[in-house]
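Structures given as C-alpha cells follow.
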Structure I
Amino acid sequence: MNTGRRILAALMLAGLFADPALTDDGRSQKLTDGFDGTDFASEGGLYYRENDEQAAGTYTFQSAVKRDGPGALELSVRSLCAAGDNACSERAEIWEKTELRVPYDEPVWYGFSMKLAEPVPQDDHRYLMAQWKREIGPTAEGDYSPFIALRLERGRMFFTVETNLIAGGPAAQNGHCPAGSTPVWNRPQDKQMRALVATGTDWDDKGVAEFPDCTDQIRTVTHNPLPVASSDWIDFAIYSHPDAKGKGRVEIFADGIWIATVTGHIGHDDVGLGQNQYFKFGPYRAGHPGIWTVYYDNFRRSPDCIDVLGEETCRRFN
C-alpha cells in the first residue's frame with residue numbers, strides 16, 4: 001500500500017472523512033472566505049474583534065500580496081505595550097462569529113493559507129499566528145491557553161497542544177522522550193501542560209530544552225516535518241477534536257502533506273468553561289518594537305475533509 005492509501009485508510013478508520021447527517025447548527029455550517037472583497041464575506045462567518053488588545057492591530061483587504069484570487073487579508077500589530085511588560089499583548093486576530101462556533105466535543109476541519117511578511121521575527125519570545133480555544137465563562141478560574149496553537153519563536157515555527165496537568169510520565173532519555181510519549185512543558189501554577197507536537201527541520205537543542213518533561217497521555221505520530229518559517233505561502237489544514245478525558249484527536253497538514261497525528265488528552269475540562277470551541281487567527285505577540293505583519297488567504301471550515309483539504313488530497317487514494 002502506498003503512502004497516500006495508508007493516509008486515507010488511517011483517517012477513515014478514525015472517522016475523519018465521515019459525512020454524517022448534520023443538523024442545522026454551528027458545526028454543520030461550511031464557512032469560506034477568500035478575502036477578495038472590501039469586507040469579510042457573509043459566507044465566512046468572520047469578524048475583527050474590537051477590544052483593548054486589538055487596538056494595536058490593523059486589518060486590510062488588499063490585492064498586492066495574495067495566494068489565490070484577487071485579494072488576501074493583511075493583519076499587522078504595532079508597538080503599544082510598555083517595554084518589559086510581558087503581561088501586555090498586541091493582537092490583530094480574526095474570530096469566528098459566536099453563533100457559528102462548533103460544540104467543544106464535535107470534530108471539525110479548518111483550513112487557511114498564511115504568509116509571514118519579511119522580516120520574520122527572530123527574537124526569543126512569544127508569537128502566535130493561529131489558535132484554537134475553548135470558551136471561558138465568567139465563573140472559570142485562571143487563564144486557559146489554546147488547546148492547539150501555531151507558534152513562532154526564534155524564527156522557528158511549531159505547533160503545540162494543551163491540556164490539564166497530568167502528573168507523572170516517563171523520564172526523558174538523553175534529552176528526548178521515549179517512544180509512545182510526547183515532550184511537554186508542565187506548568188503546575190496554571191494546572192496545565194503544553195505538548196510539542198510538530199516542528200520543522202530547523203528545530204534545535206534550545207527548543208528541545210523548553211519542553212523538558214514527557215507525557216504518555218498525549219501521543220504524537222510525526223509523518224513529516226513542518227515547513228520552515230519563511231515568507232513563502234503555506235496552506236494549513238487542521239482537524240480539531242478536543243477531549244480532555246483522553247479521546248481527543250488532532251491532525252495537522254501543511255501544503256497537502258500530512259505532518260502529524262496527535263491523540264489523547266487534548267483541551268481543558270474545568271468548572272466554568274463553555275460548551276464551544278472557536279478558532280482565531282492573526283498575529284499575536286507580547287510587546288515588541290516595530291510592526292509585525294502576517295497575510296492570510298483561503299479560510300475554510302467544514303465537518304467534511306474534502307471542503308478543506310480538497311478532493312485531490314482526500315479522494316485521490318480511493
Structure II
Amino acid sequence: MRNGKSGRPGGQPKRVIVKKATFRDWVGGARLRTLPLAIAPVALGTASAFLISDPGWHWVRALLALAVSLFLQVGVNFANDYSDGIRGTDNYRVGPSRLTGSGAAKPRTVLIVAIAFFALGAAAGIVLVVLSGIYWLLAVGAVSIIAAYFYTGGKRPYGYYGLGELFVFVFFGIVATAGTTFTQVGTVNIESWLSGAAAGFLACAVLMVNNLRDIEQDKLAGKRTLAVLVGSLAGRILFSVFVIVPFLILAFFAIFYPLAGFVYFALLGGIPAIIITLTAKTAPEFMVVLRITTITALLFGLGLGAAIVS
C-alpha cells in the first residue's frame with residue numbers, strides 16, 4: 001500500500017507503546033508499604049527473647065532475622081508480580097500497575113529479581129542458623145521460601161484457593177516472631193507465641209483489604225481469594241475481626257507489662273481503618289485503609305516490643 005495505508009477504514013491500528021520499567025517502577029514493584037509486616041514480628045520476637053535470659057538477645061542475630069524477613073517479603077512481592085502477570089490476573093486489577101502485567105518489564109527479569117531476593121534471604125538465614133547452631137531451622141527456611149513462591153506461583157497456587165490469609169498468619173506472624181526468639185535464645189515463651197499471633201492477624205487484615213479492593217477483578221480472573229469466597233460483606237467483617245483480635249491479645253500483655261497499655265493508641269489507626277472498610281465503595285478508599293493498616297501493624301509491633309523490654 002502506498003503512503004503506509006492499510007486499506008482498512010481508519011487506517012492502521014495505533015501501536016501501544018509501553019515504557020520500560022524505571023528504577024522508580026522497580027521500587028514500586030517491591031511494595032515497600034508492606035515492609036512493616038516484616039519488621040513488626042522481628043521486633044516482637046526480639047523483645048520476647050530479651051525476657052528469657054541475660055543478655056536475653058543477640059543484636060547480630062536480630063539484624064539477620066530482620067534481613068531474612070525483609071528479603072522474603074520483597075521476594076514474595078516480586079514473585080506475586082511475576083505469577084499474577086503471566087497468568088493474566090493483573091489484566092483486571094484496579095490498583096497500582098504491576099511490572100509484568102503492564103509489560104514494563106519482561107516476566108523472566110521479574111522472576112530473576114524475585115529469586116535474587118529469596119537467595120539473599122536464604123543467605124542471611126544460613127548465617128543466622130550457623131550462629132545459633134540450630135541446623136534443623138534450615139528446613140523451616142526452605143519451607144518458608146517454597147510457600148512464598150507457591151502462594152501465587154506454580155500450577156495450583158494456594159493463594160487462588162482462599163489460603164492466602166493462612167499463609168501470612170503462619171509465616172509473617174507465628175514463624176517470623178517465634179523464629180526470631182528461638183534463634184536468639186533457643187526457646188520460645190508465651191510472649192513470643194501471643195505477639196506472633198497478633199502480628200499474624202494484622203498481616204491477614206492487610207491482605208484482606210487488598211483483596212477486597214480487587215474482589216470483582218479477581219472474580220473475572222478466576223482468582224478465588226478468601227474475599228472472593230466469602231463475599232464482600234463477610235470479607236469486610238473478617239477484616240474488622242483481624243484488626244480487633246490483636247488488641248484483645250494485647251490485654252494479656254497490659255496485665256503484666258504496664259506500658260503495654262499505651263499500645264492501644266494504635267487503635268487511632270485501627271478504628272478508622274475498620275470504619276472506612278465497612279463503608280468503602282471505591283478502590284482508592286481501600287488503598288487508604290491498606291496504608292493505615294500497615295502503619296497500625298508497625299506501631300503495634302514496635303510499641304509492644306518496647307513495652308515488653310521496658
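Using the calculated result 2.5 for distance in nm of label points 7 Å out along Cα→Cβ at positions 39 and 135, pick out the matching structure from I, II. Could the numbers behind the result be given before it?
Values: I: 2.5; II: 3.6.
Traced to structure I.
Percent of Cα pairs over 14 Å apart, for residues 119-190 alone was computed and gave 63; which structure, I, II, did it come from? Derived from the structure labelled II. State the single structure among I, II that was used to calculate relative contact order in percent (Cα under 8 Å, 6 or more apart), giving 23. Only one of I, II returns 23 for relative contact order in percent (Cα under 8 Å, 6 or more apart), namely II.
Quick check on the output: -22500 is helix-only ellipticity at 222 nm (-39500 (n - 2.57) for each DSSP H run of 4 or more, over all residues; to 500), derived from one of I, II. Which one produced it?
Working: I: -2000; II: -22500.
So the calculation was done on II.
No value in this document is a laboratory result; all are computed from the given coordinates. As the structure is a prediction and not an experimental result, all values here were calculated from the model. Cβ atoms are built from the backbone, for glycine too; each structure is taken alone.
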